[in-house]
Structures are given as C-alpha cells and as structure tokens.
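Some structures to go through are shown next.
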Structure I
Amino acid sequence: MIAAVEIEKRRSPTALREFVINLKDNVRANKVEMNYGIFKKGLYKEFLDEIVPLSLFSIKMYPDSYLIQPVLGSQGYDALVFNESVKQVDKIEMTVPQNGQLEANDSQLVVEKGHGEVQIVNPGNELKLLIPEVISVCKKKAAKDYSDCTLIIAIEPLKPFPEFELNYENQINELISTIRQFKFTAKRVFLFVMPDRIVLI
C-alpha cells in the first residue's frame with residue numbers, strides 16, 4: 001500500500017498533506033497494513049517519522065506554489081524544496097526525537113491487546129517525557145554538518161488541560177532555551193511543535 005515512487009513525488013504543500021491524510025485513511029481501513037504501520041515496518045518508518053511531520057511543516061512554512069520532494073535514504077537530508085521556477089531553494093533534514101525501545105514495546109502491546117502502556121505523569125508535565133530524547137537528538141545533530149539544510153526538530157507532546165497551559169508554555173520556552181545552547185552547523189534550525197507551531201532556533 002505504501003510505495004517509494006509515490007512518497008518521492010514532487011507535490012505542493014497542500015497536495016503532500018492530502019497524500020499523507022489519504023494514505024493514513026487507507027491504511028486504517030486495512031488491518032494487515034495497519035499492523036505494519038504500528039510496527040513501522042518497511043517504508044512506514046520513513047513515512048511516519050519523516051513524511052508526516054514534513055507534510056505538516058511544509059503547509060505552514062512554504063507557499064503552495066512551491067514543490068516538496070521527499071527523498072528516501074541516508075543522504076543527509078529528507079526532502080528537497082523547489083520554488084515556482086522549479087529551482088531548488090532548500091533541503092530539509094527532519095528529526096523526530098523518540099524513545100525507540102519504548103515505542104517498540106508499546107507497538108507490540110497495541111497489536112496484541114489493542115492498547116499501549118499507560119504512562120503516569122503529573123498533570124502539566126507531559127512534555128518532560130520528551131526532553132531527554134530531544135537533548136540526545138540535538139547532541140547528535142550538532143556534531144554533523146547540515147550547512148546546506150534546514151534542520152527541523154519535530155515533537156508532538158500531549159496537549160495540556162486548560163489549567164496547565166501556562167506550565168506547558170513555560171516548558172516549551174525552557175526547551176527552546178536548551179536547544180539554543182547547542183551549536184548547530186545548519187542553514188536554519190527550527191523546533192516544530194506539531195501540528196502547527198514553528199520556532200526558529
């Protein structure tokens with residue numbers, strides 16, 4: 001159901017987002033494919049860790065006259081961006097900090113029992129679970145040369161209850177300050193709080 005030739009097509013930001021939504025809908029309707037997706041087998045890992053956040057970022061960041069081309073592989077970037085004249089104007093390196101082992105264990109439970117593991121945290125501190133993973137990713141990315149790339153650190157924390165929004169905002173600001181302490185070699189660095197908040201680092 002998921003093919004490299006389809007993933008790597010050049011699309012406008014809107015068309016890329018529509019591609020992602022349609023593929024997700026089709027996968028949800030097929031139990032076998034859904035399980036492949038849960039376990040991130042084959043191209044589902046790249047799709048979920050790179051293409052999904054790329055589609056959200058692109059629709060917020062670039063005009064719809066631009067074309068976004070995801071690029072699979074380990075070439076040091078995940079997408080190319082072309083302007084109206086089909087001139088390449090950007091390269092994107094997308095990274096989504098996560099605890100791989102925890103996620104794998106959780107995926108196994110979802111497939112076997114229909115639900116993942118419950119994590120208990122104090123209300124308003126959900127973001128703190130992500131911070132060690134973000135710091136680990138930043139250390140690795142700061143050690144590499146992305147001088148011709150836009151580096152995006154994408155996170156998707158649980159949204160806080162209204163009474164904890166101020167605490168959540170303080171944690172986001174603290175995370176931004178922490179990331180800004182790293183010396184990245186990159187054209188630009190963004191913290192992308194999915195689905196729609198983009199912060200220049």
Structure II
Amino acid sequence: MRRIENYTYYQGESLNPYNDFGRSFWWELEREAALNGDRKEKWELSETMTHYLKEKMWQGDSTSNTTYEDFCKRVLELYNKGLWSRNYICVKGYTIQEVIKEPGNKETISVVCRYYKGEEDNPYKESSDIKNGLWFYESCWAIRGGFDKISLEEYISVGLEEFMKKDNVPITLKALLFNRWGKGSYSMLQAAETFKDFYKEHYANV
C-alpha cells in the first residue's frame with residue numbers, strides 16, 4: 001500500500017469525495033502522485049505534483065510572467081487553502097482576492113468557511129457577536145499571503161491534529177483560530193481544551 005499519511009486531500013478513496021472545485025483539483029493531483037509512488041512531506045507538494053504544475057501549468061502558459069520563486073510560493077499557498085487558480089500562479093498582478101472571486105473558488109470558500117463568504121465588508125461589523133471576529137479571522141486566512149507554518153506546528157504540538165478532522169474546515173484555518181484563541185493563555189495545552197468547546201459551539205453545528 002502506498003504511503004499517503006502525509007497527503008492532505010487524497011486518502012486512498014476510489015472516487016473523489018469533494019464537490020467543490022479547489023479541493024477536487026488537489027485530490028486528483030495528489031492521487032496521481034500517490035499512484036506514482038511519491039513520498040511527500042506534510043503541507044508540501046511532492047515531486048510529481050510540482051513537476052506537473054511547473055511543466056503543464058506554469059511553463060505551459062505563454063502569458064506567464066511570474067518567477068519560479070513566485071510560482072512555488074503561490075502554488076503552496078493555494079494547496080494549503082484548498083483553492084486553485086492558474087491565473088494566480090502565472091500572472092504576477094493577479095491577487096488572492098481575485099482568486100477568491102473565481103466561481104470555483106467561491107464555492108470552495110463557501111464550504112470551508114463558516115462566516116466569511118468572500119465579502120469585501122464584514123456583514124457582522126456592527127455586531128458585538130463573536131461572528132464579527134470569526135468572519136475577520138476567516139477572511140485573514142483566505143486572503144493573506146503565505147502559509148503560517150508556525151501556527152500549524154503549534155496546533156499539532158498540543159495534540160489537536162486529529163480534532164474534528166473531517167468537518168471540512170482546513171487544519172490551517174483551525175490552526176489560525178487556535179493561535180488567536182490561545183494568545184495570553186497561561187498554557188497552550190490548557191488552551192487546547194477550552195478551544196475544543198469553543199470550536200464545537202461555533203463550527204460543529206454551523
């Protein structure tokens with residue numbers, strides 16, 4: 001059996017389990033990598049994945065004006081958010097905000113985010129409700145550049161990697177929420193327990 005424990009989307013299924021465009025794309029690409037026997041690091045692309053995106057998508061686009069460094073950074077950002085946009089990896093002036101507005105990615109955002117749905121203005125900003133802050137943090141996760149590996153490692157280190165693993169919310173978003181939840185706590189391990197209750201209340205049944 002091929003090693004897939006470090007794969008994010010493909011877990012050995014015979015059929016693609018995702019209905020939204022972004023994660024469906026990455027499932028297909030990870031499946032191809034697994035069938036090729038790739039071993040990969042968590043949250044990183046494997047050799048097959050990188051080769052396909054570089055040769056077929058980035059170099060294969062005659063209008064591409066991003067550098068290889070841009071390509072690598074942007075591909076990894078999309079991968080860890082479950083989004084996909086050829087424009088983003090190829091066109092330097094194309095922003096993550098434009099990625100989110102693409103029909104397929106709007107669909108993905110609507111599935112993985114509970115409060116942020118791609119709006120430019122916070123619909124909860126006049127409210128003191130917790131939804132105000134959750135919309136803000138979800139929007140930060142969706143549109144900010146880069147990949148916050150430190151928050152992710154912190155989240156995993158306190159034993160939360162398997163927490164609510166199959167609820168459609170990406171672990172990278174959970175890690176950001178936990179990072180903000182735990183700020184100022186005496187112990188991040190202690191914060192992990194209270195975070196579970198907080199998360200279940202505001203995410204499990206939304």
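Quick one: helix-only ellipticity at 222 nm (-39500 (n - 2.57) for each DSSP H run of 4 or more, over all residues; to 500) came out at -12000 when computed from one of I, II, so which one is it?
I
One of I, II was used to calculate distance in nm of label points 7 Å out along Cα→Cβ at positions 17 and 177, giving 3.3; which? This figure was derived from I.
A value of 19 was derived for relative contact order in percent (Cα under 8 Å, 6 or more apart); which structure in I, II was it taken from? Among I, II, the structure yielding 19 for relative contact order in percent (Cα under 8 Å, 6 or more apart) is I.
Since every read-out is calculated from the coordinates, none of them should be taken as a lab result. Keep in mind that what you see is a predicted model, and the values were worked out from it rather than measured. Cβ atoms are built from the backbone, for glycine too; each structure is taken alone.
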